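Structures for review follow.
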Structure P
Amino acid sequence: MSLEMKHVFYTYQEGSPAESHALQDICLNINEGEFLGIVGHTGSGKSTLIQHLNGLLKPSKGEVLIDGININQKEAKAQRKELRMRVGLVFQYPEYQLFEETVELDIGFGPRNMGLKESEVTARVQEAMALLKLDYKTLRKQSPFDLSGGQKRKVAIAGVLAMKPKYLVLDEPTAGLDPRGREEFLEQLQTLHQQGMTIIMVSHSMDDMARYAQRMIVMDHGQIQLEGKPHEIFSQPEKLLQIGLDVPSLTKLLLELKQRGLDVRTDLFEPEAVKDEIMRVIKEKDGRGIC
């Protein structure tokens, strides 16, 4: 099963002098269980695209299918609520959407709104908090507004996870987090993916994409300009620069070393792997240096 977009167009303020074409002929298939990264400069159409994945926006033209069902088709009206729940959408700074008196009430709002029994709501709250390493007993009665920035974000995302989506879509989920909070969050996101959840993540960080995404799309002017595995995308630095993007810092280092005559691989993204590769090639050159 999958999320699919077929020839999707979306126009803001259609027919007015301020008409703007945000998406143009988007064809995209997101397979169940994959980690897809979406990158592009501001205004490239990333956020507009992901808001189509759960029916928050309706395409001006084209189809959006959730597990084979066109979410905007009249025949799917009765199923629309259930279909939208399969896709959990987390906006930038989701902590701004916290509103309940306690952590437990905030995380349980979605499941309770689904009409579940209180016992099931509690079970889902506990499960979602455990997934994000939030201690239920310690935090359940606390006000979410008294928590740290990183904890607030986890609580907000736990509220989405408590609804048990099949697909998790995140728009710049690490924006504003300190380096430690960012690393912890991304590792937990990776754990969710390893447990079988489909992850779709929008990010400006090429380093994050290199480390976590299995496949990437690069957007520009409402269109998909590049698509492939991270090493395939980052092997085209000139194209990325034309779009206004860059390559990961470690890729930049490896490309620079290759230009200087060191025969290194350029498809490595983990610091330890890059270090080992550089040391391997230096040893092969028998101490003659890299210049």
Structure Q
Amino acid sequence: MEECIKEKEDYIAYQSKDGKVITVKELQQEILTIMDEIHRVCEKNHIPYGLIAGSALGIVNYQGFIPWDDDIDICVERKYWHKFIKALEKDLDSNFYFQCFENDKKFNVINGPQMKIRKRGTYIEEVNFLLKNRCKSGNGIFVDVVIYDNISENKFKDELARTVIKLIMPILVLLDNLHINPVFLKKFVMWYSNRYARKNEHSSLMSQPISVPWEKFLHEPVFKKKDILPFKLYNFEGRKYYSYNNIEKILKQWYGPNCLKKWDGKKWVETLPIEKRKPKHTAYLNLTSETKE
């Protein structure tokens, strides 16, 4: 992992109607300020965290961001979740704020991150056709935080538990789009997910919570706990962040055996086809104001 891909192309995160361009690199530099603050708070309060998904893939292939990636995703174990929230309430710098169900009942609890940590003075509109951000505290650029849960080692039991959430999800989406906040259903999802994790606390497997019901169905990001924990420090954009214990094994399991960089005899090269190298989360972006102009 000492060598990495050297990607020179500049990708566009957002282009306004008048032709003004914000590059992915510019967005990434702002996201790094959020990530640096998360790392500081977690280190101060002894809370383990890890970069996941495409952010972890960037560690291996680029020792930083994938050049067209327009976000960072991290995970925190459920057993540290409330400690993490208290640490943010106490220590998070005033230039940042966070949104989760525990501090805002309008926060979406299904099929997405369990928290967003945002930067003040910025604005982003995500590509999202189902559930929009209803939190009044803001729409700043963000780092997504997901809970990693213990899950059943019995695949049938796990699918059955996720099916309950799949049945609730259409109701939540409908009510949300009618601007009705179904707090009771959200509380049930939170209680149900937490109860399921507690029942499987001695399992050797971990995954995103059952409140993200489609994840396992789509590509089974279910991992051995020993491959996730303990988190290790890796190089990322000139600093060090934590990620999976056995990072290459998990990435191959998640994205397939060909997801990692390849040596072509002269240099390390990207395996993802060129036509798929583009940002996918940003519909509107403003790095200098909290409003949509």
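Among the shown structures P, Q, from which was the value 1, 5, 11, 14, 15, 15, 13, 10, 7, 4, 3, 2, 1, 0, 0 of P(r) over Cα pairs in 5 Å bins from 0, in percent calculated?
P
Going by mean count of other Cβ atoms within 10 Å over residues 49-56, which of structures P, Q comes out largest?
Q
A value of 16.8 was derived for mean count of other Cβ atoms within 10 Å over residues 57-64; which structure in P, Q was it taken from?
P
Ranked on FRET efficiency 1/(1 + (r/R0)^6) of positions 113 and 249 (r between Cβ atoms, R0 = 25 Å, to 0.05), which label among P, Q comes first with the largest value?
Sorting by FRET efficiency 1/(1 + (r/R0)^6) of positions 113 and 249 (r between Cβ atoms, R0 = 25 Å, to 0.05) in descending order puts Q first.
If relative contact order in percent (Cα under 8 Å, 6 or more apart) computes to 25, which of P, Q did it come from?
Going through each structure in turn, the value belongs to Q.
No lab work stands behind these numbers, since they all come straight from the coordinates. It should be emphasised that the depicted structure is a prediction, and the values quoted were computed from it without experimental measurement. Cβ atoms are built from the backbone, for glycine too; each structure is taken alone.
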